[in-house]
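**Q** Pasting the structures in now, so scroll down.
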Structure P
Amino acid sequence: MQEFQIEIKEELARVETIQAETLGEAIDKAMELYYDQKIILDAEDMKGVDFQPMQQEKTR
């Protein structure tokens, strides 16, 4: 039996409406809300999952 390392990557995404004077300010506000845990992505925000084999090194 062999062992394989498989990376499992989930993508969560949500669109939030942010009021601001500029795009940069809106991004800053969204980041602040996210890092202050006022926006929390969960299973309802699931957009996809990907499975990738990790590079295997061959041994002689």
Structure Q
Amino acid sequence: MVNKDQVAGVAKQVKGSVKQAAGKATGNRQTEAEGTADKIAGKVQKAYGDVKEKVKKAF
């Protein structure tokens, strides 16, 4: 079972990967950095969702 934080986290990671690749391809360092930040934020949000799911299953 997945929750909204897990789904949103994965979506942010994908968005970040695309943005990061676009930044690399165009040589735009700002876009590349924003993509990296989005990927990290997505990982954090997914991890938060994973923890929520584990706590939910524990009870």
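All of the numbers you see were taken from the coordinates with simple rules; none came from a lab. Bear in mind the structure is a predicted one, so any value in this text is a computation, not a measurement. Cβ atoms are built from the backbone, for glycine too; each structure is taken alone.
**Q** Thinking only about mean count of other Cβ atoms within 10 Å over residues 18-25, which of P, Q has the largest value?
**A** Across P, Q, mean count of other Cβ atoms within 10 Å over residues 18-25 peaks for Q.
**Q** Hey, another quick one. Going by relative contact order in percent (Cα under 8 Å, 6 or more apart), which of structures P, Q comes out largest?
**A** P
**Q** As an exercise: helix-only ellipticity at 222 nm (-39500 (n - 2.57) for each DSSP H run of 4 or more, over all residues; to 500), calculated from one structure in P, Q, equals -32000. Which structure is it?
**A** That value comes from structure Q.
**Q** Could you tell me which structure in P, Q was used to calculate log10 I(q)/I(0) by the Debye sum over Cα atoms at q = 0.18, 0.28 Å⁻¹ as -0.77, -1.14?
**A** Value -0.77, -1.14 for log10 I(q)/I(0) by the Debye sum over Cα atoms at q = 0.18, 0.28 Å⁻¹ corresponds to P out of P, Q.
**Q** One of P, Q was used to calculate distance in nm of label points 7 Å out along Cα→Cβ at positions 2 and 50, giving 2.3; which?
**A** Attributed to the structure labelled P.
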